[in-house]
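**Q** Quick heads-up: structures coming right below.
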Structure P
Amino acid sequence: MNKNVSNKNQFNKNLQLLNDYPFQRLNDLLKGIETPTNKKVLILSIGEPQHKPPKFIKEIINKNYLKWSKYPPTLGMDKLNIASINWLNRRFKLTKNMVNYKNNIVQLAGTREGLFNIALALNPLKKNNLKPTILIPDPFYQVYAGASLISGADPVFVSSLKENNFIPAFSSVDKKILKRTSLIYVCSPSNPEGVSLKLDDWKDLIYLARNNNSILIVDECYTDIYSGSPPIGVLEACEKLNTNISNIVSFHSLSKRSNVPGFRSGFAVGDKNIITNFKKLRHYCAGQQPIPIQEAATALWDDDLHSEKNRLKYKKKFQLAKAVFKNKYDFYMPDGGFYLWLNVGNGEKITKELWKKKGIKVMPGAYLSRLENSNSYIRIALVGNIKETNFALRNISNILSKYSI
């Protein structure tokens, strides 16, 4: 008779280092709490755009119906890569020879898998004969930490504090850590704070990465959602600083810009050497967008009008938020993205109260950060329509007014 054999030693031991994903933690926090039966549940905890996708993509997908039967090109169709480059040139006012569709770009099945797999492609076993470290802004998108741990690096969380305008203090990192830093993740505009790096910030960060022979990984998936001036992108910063794009790779997505998170469509662009090595990994493991999706994605990158209309909807919602929360809970108008980052005293407590009393789900700041300071925050995703958003914000304000914060 066969004995039961434990298989616990057959798994990648680094998996044990991963925390539960924020949404799992949130579900556990709210487990067993009943919502009001007379209220519609409003989910403001996840950054999933609820605006309608552009209508013109439906015809494109239907027109390419027969192409569902074909394997998509692993690295993306030329026409999609060209459309992506053309958008970069328009959005960031780049010179046409800065990046090209053959050498500087690769399509992704959404930026999440790209931001994760880039660490597997680029993180070395040793950096200066030491275990590598990967710098991560804190608060942070959990994928950065997961990628660091699974690729065998030590994640180093770099504080983004209110007193520094929520800009990660990368320059304060110990020189011994910088010596073994292989990759630096940064998000601009940031999630959850919505703060974008300015030209001087980019200058310092680019210098820091190159001076330590590190690769700068820039998540710019929120760059087309803003209320004021367009956030400066890292490639735009390189142009303004009259420097090249060595040691830099930037990630962009249609999910937020075009309200198509279900497309899983994005791309990485940057240093030719980085992209070449990333492509090598992707030939083995890449999940790719089906051809009908790539056809529609090409049209979306070619069109700016739908993105402008989308941006105006978010602008109106932030004006509503300003009217409700002005001078309260450390409210500020973010540079970009669609989140509010409110200081409510006790993020978990308020999250439970909002769910129990109003049927509104938000995200505790503690689940997005290792910082003790973040425990007092909640993240609110302004992804619903104007009417729902106005209703939700006023109900959140009503609950908060009952607590001395």
Structure Q
Amino acid sequence: MTRPGLLALLAVVACTGACTDAPKPGITLWHSYSGAERTALETTAAHWNTDHPDAPLMLVAMPHDGFADKVTSAIPGGNGPDLFIYAHDRVGAWAEAGVLEPIEFYVDDARADRFSSDAIDRLAYHGSLWGLPLTQKALVLYYRTDLVATAPATTDDLVKLAPKMKERDGFAFAYSNVDLYGHAPWLHAFGGTVMDDTGTLAIASPEAANAMAFARDLVATGVVPANADNPLEASLFNAGRVAAVMSGPWFATDIRKDVPWAVATLPIVSPTGRPAAPYFSTEGVLMSARARDKDAAFAVMDTLTSDAAAVTRAQIARQVVPNVHAWDDAKVAADPFLRVFRTQIAHSVPMPKTPVMRMVWTPYADALGEVISGRAEPGAKLNNLQDAIQKLK
């Protein structure tokens, strides 16, 4: 076969493969929502699809574990979504890696004013805006109203519950203590931090060491279980073997319907007199730098984060939405669950969004585990941790 004939045959073969797999019209969005959050997202997406039958929004649900890594690897290769939902802490790394598309070109003052300033700020990085906010999340105190008459106001109040709960083969309270996100309320209440205001690592400090010692003592005295995680917290709470749990909005879906419970803002940390201050995250809709139709993708973002959509998500999924006027809705404003979370977020610390923070989470958790188990001292462990992360930068 002559070379021109071979090229013609290859062109037919290529068209046969490519033409049958031609990109479908519409916008693809990846998310890791489940339960009521997924239902709320699907409800708002359905509104878009009703109004835009020629440009449908296709939702792809994925497990949360590994989601961020999948986005990181898929988008640069052109195999990822047009849009995806994630918390703000990865914005810096994704922006610098060219994974995200800046959207400030599309966002006028009226759109920006739709949201609280802190929510918009979380999705900004190096002078650009990289997403529109959907919801904000932090830790609060869940407590069983059949075991605790009123919400514990201080950590001393929580500790006083321990003797009664030990009689039930239980604990005063539980939280994900071998995890920086779960430990952060104590860290901040003791005056510690991971990074200072300039973005410099500030892991090794006397305040951070005191917070670790506090967490260790809670385990050593039997006030909290060692190495707790969300499944264990839910199991103990449902069985009446823990009076209170420090967790996020996701925990509500794990509580059995026959368990009486309420939520409250986190207590004052008695040794410092300061309120426990958790990290908070802003989840947003982010645009891929490889989005096929960026104008259409932004139109979807705009619809999903509208005030009407925010009211729907607040009512169905009880999301703490950052849309200022969504709280004018009577049902949203009257929801005690949402009110507590909104109050807590106002007294929380935003998760750092600089790329170096990705190097901190796992080593910090390992250090916590060593200290809480009694195998290491807080000060020395934090010094070693900071030195190790500095070398990785």
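All of the numbers you see were taken from the coordinates with simple rules; none came from a lab. These figures come from a predicted structure and were not determined experimentally. Cβ atoms are built from the backbone, for glycine too; each structure is taken alone.
**Q** Tell me which of P, Q gives 1.00 when you compute FRET efficiency 1/(1 + (r/R0)^6) of positions 109 and 253 (r between Cβ atoms, R0 = 30 Å, to 0.05).
**A** Value 1.00 for FRET efficiency 1/(1 + (r/R0)^6) of positions 109 and 253 (r between Cβ atoms, R0 = 30 Å, to 0.05) corresponds to P out of P, Q.
**Q** Supply the structure label, taken from P, Q, corresponding to distance in nm of label points 7 Å out along Cα→Cβ at positions 37 and 365 with the calculated value 3.7.
**A** P
**Q** Hey, distance in nm of label points 7 Å out along Cα→Cβ at positions 53 and 221 derived from one of P, Q reads 1.6; which structure?
**A** Structure P accounts for this read-out.
**Q** Could you tell me which structure in P, Q was used to calculate percent of Cα pairs over 15 Å apart, for residues 181-260 alone as 55?
**A** Comparing all candidates, it corresponds to P.
**Q** Further, regarding this structure: A value of 23.7, 90 was derived for Rg and Dmax of the Cα atoms in Å; which structure in P, Q was it taken from?
**A** Q
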